[in-house]
Structure P
Amino acid sequence: MDDALIESDTLPLDRKSRLPGTGFFYPDSLDEDRSEERAKEAVEGAEAVVITDSDADGLGCIALIREAYDAALDPTPFEERRRAKLDGTYEERFGEDAGEDAERDEHAESSVALLPSGPHSFEEDLGYVAEFLGEGTDVFVCDICPDAFEYIAEDLGAVVDRAGTVRWFDHHQWDDELAASVRDLGIDLVVGESDEECSTDVTLRSLDYEFDEHFEELAAVTRDHDLWMKEDERSDDLADFAYWTGGEEYAAIVGAYGVDLPAVATEYVEERRVEKRLLIEKAVDRAVEHEVGDWSVGVTYGRCSQNEVADALREQGMDAAVIVKPSGSASIRGSDDFERCHEVAGQVNGGGHPKAAGCMPDIYDDMLDYGHHWTTEGATAKRVILRAFESLAEEAAAENAADAAE
């Protein structure tokens, strides 16, 4: 297949917003060997290993852990490379193709290893740690809640057997049985209230270390974005910078500067935001309002920043927003009038928080299904998720009727 067919950077914006990024079209099998190699390189010989979500909250955790272990990376090399990319002098200065940050973390090495992960890759990443972990190495899991204990039991047990200590810091919705199963292995599991703390908060208060004030501010501003409080404009800067850079670069920069990002970082974020704003506009324009029970639900489709799209829909009076992505996943965002996003997502192969959740509907059997998904702007995924809202509405109506009868 011609590479140009899956290279989205040259597409008109409207078409780009309807299709997934280039990486979507590469089979997982092509990247498995490289993923294993990278994990092995990171884990072997490390003083500690951190498996964490790769968003700003998860990466805030490793910045804290590296500070506590005196293993933070110098931000200067990252700043120099970022400046060269902005100036167009990267290849001249460093003798390599800048790409779009393809090798952005290849030059980083800390005694506290980072394994960026997420809900869909956690089992695989945990397996790498179980295979390559050295005896006595400390292990941290941050900002991740597994779908079920049975999926990770064997590898997690192997990690516990080889590790020095295993600690788990999170703030998602854990059921009692899952939490008990993890703790029964001897793991120090700390789960914060999902509507009060982010995982960076949990890590900050759980580590026996006197952090500088800028780390406390980092946790507070990360919380502002992760819990969708939206009271501090700097939280969008953190979220965007984490999304558009590698985990090593983000951890090094915020570890050194906290929320006051250096000029080169803010310039980069502003440059990327030009297209981001246009993609947001496309998604907002496509939104359709649905009345489900007592709730107004805005549903849209596109490659975009889901939080900003949800903000716009909420400003239009919608209680909840559903943003279906070209990759097949969907983000669900709530409001003060709808705090059941995690319940909706839980019906559609997902989970999360009361006001913010995600899911991946199990509706894609082959590429024809994806073709239908792209050409219909996610019609099937939208129907499945709306049914989940309808199910909750029916439950709420039944509960209200029962209360009225008493």
Structure Q
Amino acid sequence: MIKIAIDSRFVLRPQRGMPTYVTQLCKILPIAMPKICFYILVNSGFKHNEEEAKYSERLVDIGTPSNVKIVDIKSSGEMAWEWFLLPNFLRSEGIDVLHMPGNRVALLTGTKQVVTFHDTMEWDQFSLFRGYSRRNTLGTNLRGLLYRIHTWINYFFGTRKAAKISTISRYSQGQLLRAFPHVRNKIGYVYHGMPEGFEIDKKNSEFECRIGVLMLGGDSDQKNARNAILAWYQLPEPIKKLHKLKIIGFSGDSDSVINTTIDELKIRNDIEIVGWVSHDEIVSCFQHSAIFLFVSKEEGFGFPLIQAMSTGTPVVTSKADVLLELSGDGAVSAPYDSPASISKAIHSLLVDSTLWTERQEHGLQRAQIFDWRSVSEFFKGVYKDVLKIKGSVE
């Protein structure tokens, strides 16, 4: 039996973005290819995992098919896991293909690899001294430097070592080809499928039923949180009172751009900020909000965008290429660096029920193309190419 190992460390992390993607791959691929033995490789020793009680349920779900073996390779460090422990396991078990779905490559193994690079943001923003600070201890600065060197090696040599490279949008494929022209003959893209549970609530599907502007709590520069908050702040007072800004999933401190912007505008009592929320709570927030505000400077994909469209919530996006690609006619867009233009787009959806309904319908239709079956068919083809198999891998 063919043996394929999947780097599944993200299954143990809080389920947003890339962890959601990796978890879904681990669920769908063994079911789609029952003749292949899948090794789901995790690391319960990593300190940034979710609580065991939460991720253990996912592992039980993933490990149900008879062709799945879950292997826990414990390590407190990511680099030690990738460079030494993982290659030792692959060699000892005679693994035929290693699937690395999280922007990383195992450099010290001869096992053929299928690698997913979700975007080039790490590479484009690379700086050897990024994060260096005199306030840090020498050990902290040295560990940071080692991590950044590891990142550079991962992209520079990893894109050459991988047998096949996948990515998750046409935009990301173009960015990877720009940065690494040598991958031209081994790269392809397939959109993510829709995360589980995101569907429209028929009881709250009409314009009149929806209240509020929803925003996620990411506060990195890429997420453009300041301009998003400024855009809501510029709405007319009656609109702001009716459609309160709700920020969910926020985990920043007092220095976060979200907190500093809110304090600068003196609107802390006028908006709602919620910390980490459950999957069901996120779904409910999307289903009940009037619009979703998602104006990132750049994204590799943008799970929240397709989640909003699937729940019938019109979206205000930036004009980031990938968000325009994914949304089609399901969103209203504005330049990320113009709060006034973003505010105008928000206002147009909140006061024009015809436009709102039109965008909702386009979004629901567009969301149907994000299908996990397409993802499994894509990787069937990739595995066959790497293994040089002419027949079925099902």
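Coordinate-derived values only; no laboratory data. Quick caveat, the model's predicted, so the values are computed rather than measured. Cβ atoms are built from the backbone, for glycine too; each structure is taken alone.
For which of the structures P, Q does the calculation of helix-only ellipticity at 222 nm (-39500 (n - 2.57) for each DSSP H run of 4 or more, over all residues; to 500) return -15000? The structure behind it is P. Calculated for structures P, Q, mean projected area of the Cα convex hull in nm² is largest in P.
With respect to Cα Rg over 2.2 N^0.38 Å, for residues 260-355 alone, the largest value across structures P, Q is given by P.
Quick check on the output: 25.2 is mean count of other Cβ atoms within 10 Å over residues 4-11, derived from one of P, Q. Which one produced it? Working through the options, I get structure Q.
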